[in-house]
Structure 1
Amino acid sequence: MSKERRAVKKRETYETKIEVEINLDGKGQGDIDSGLKFFDHMLAQLAKHGGFDLMVKANGDLEIDEHHTVEDIGITLGQAFNEAIGDKQGIARFADSHTPLDETLVRTAVDISGRTYLYADFVFSREMVGDFPSELVWEFLKSFVNNAKITLHMDLIRGTNCHHQIEAVFKSLAVTLKRAVEVVSDRMPSTKGKL
């Protein structure tokens with residue numbers, strides 16, 4: 001691999017101002033400030049277990065609701081991921097994982113396909129964890145998938161502690177993405193010749 005796969009993306013609306021930088025070939029370091037402490041913790045898990053260097057700076061209308069900030073971070077991170085992955089030459093493309101966290105188990109499968117699809121089967125045990133509404137896990141994933149241009153399937157197989165449930169989702173996503181973006185050959189992983 002001749003260069004690091006990295007990208008910087010910015011998004012500014014009347015509701016949010018977001019900046020994201022990602023290096024897919026990093027050391028798992030995170031510099032995260034979304035304005036939501038629990039979400040910062042989850043994005044740090046994504047960086048650490050994905051082996052990505054990730055910077056996220058967000059200023060959103062949290063006085064109204066958390067939704068705009070979480071959604072727009074998903075959009076911006078997805079765009080950065082898609083740009084950083086480049087032409088996808090030589091990547092594994094497909095990956096899956098079963099990721100436990102104590103009593104919780106999450107199954108994830110991904111295809112870095114250029115086609116967007118999200119299936120997520122989650123029933124979380126609480127509405128809030130700290131300052132974060134659990135329903136926004138879906139909104140983040142939907143925004144990320146649509147802008148990263150990937151296919152993602154996730155199942156919360158078991159778990160009772162909502163913190164563990166959400167954290168296992170983010171860790172499982174990280175582990176699976178790490179495997180999918182690994183450069184394993186010099187060939188395009190598609191019979192079409194491009195992804």
Structure 2
Amino acid sequence: MSIVLYHHSHTRAGNVVWMLEELGVPYTLHHLKLSAGEHKTPEMLALNPMGKLPVLVDGDVVVTESAAIGLYLADRYGNGTLAPTFDDPARGPYLRWSLFSPSVIEPGSMAKAASWESPEASVGWGNHSAMLDAMVSAIGDGPFLLGERFTMADVIFGGTIRFMLAFKMLEAKPVFVDYVARLNARPAAVAAKARNEAELAANPA
């Protein structure tokens with residue numbers, strides 16, 4: 001049974017297409033017209049009460065939240081390749097940086113943009129400067145988060161950096177720019193970009 005991704009190219013579902021292309025598994029895109037509220041229908045709310053994309057359906061399994069989708073797909077279809085195995089010491093940093101993106105980078109960047117006032121000890125992102133330092137440390141000498149080994153963590157973490165750089169939500173430090181350039185050069189990333197653009201052209205709204 002083919003994986004179904006409820007999708008719109010202008011949402012985080014676009015990054016899930018890259019995940020699927022990296023794994024090389026068959027999948028179907030189910031476009032939702034956001035302007036018509038198709039992501040808020042009773043059928044979609046039954047799949048994701050948040051009424052947001054992406055939503056991935058794999059047989060009887062429903063997964064939402066892009067980082068969770070990435071971790072699920074890598075464990076299900078790329079265990080030992082895009083996901084370190086459970087007994088691999090690399091599993092620790094793999095999970096660390098995969099979850100750093102939604103729990104630290106995204107809210108930390110929003111806090112900076114919106115000038116939220118919050119005690120550093122009370123929020124996961126601490127302060128913006130520390131967050132950036134951690135991101136630079138994660139990439140290190142590269143080329144990927146686990147050195148020479150590319151994993152789903154790079155799609156999750158790197159996809160967030162790529163998006164934020166494109167919309168000038170993140171300082172264009174050379175380490176970030178170079179990292180994203182390496183990710184963009186991957187054949188699966190190129191294929192995903194083409195697939196997302198084709199879907200958007202066919203379904204402009």
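Throughout, read-outs are computed from the coordinates displayed, never taken from laboratory work. Note that the structure is predicted; figures quoted are calculated from it, not measured. Cβ atoms are built from the backbone, for glycine too; each structure is taken alone.
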message = Once mean count of other Cβ atoms within 10 Å over residues 74-81 is calculated for all of 1, 2, which comes out largest?
response = 1
ask   = Of the structures labelled 1, 2, which one yields 13.4 when mean count of other Cβ atoms within 10 Å over residues 34-41 is computed from its coordinates?
value = 2
ask   = Quick one: volume of the Cα convex hull per residue in Å³ came out at 102 when computed from one of 1, 2, so which one is it?
value = 1
key: Of the structures 1, 2, the one that 1.8 was derived from, the read-out being distance in nm of label points 7 Å out along Cα→Cβ at positions 26 and 130   = 1
inquiry  = Using distance in nm of label points 7 Å out along Cα→Cβ at positions 90 and 170 for the comparison, can you identify which of 1, 2 gives the largest number?
reply    = 1
request  = Assuming -15000 is helix-only ellipticity at 222 nm (-39500 (n - 2.57) for each DSSP H run of 4 or more, over all residues; to 500) as calculated from a single structure, say which of 1, 2 it is.
outcome  = 2
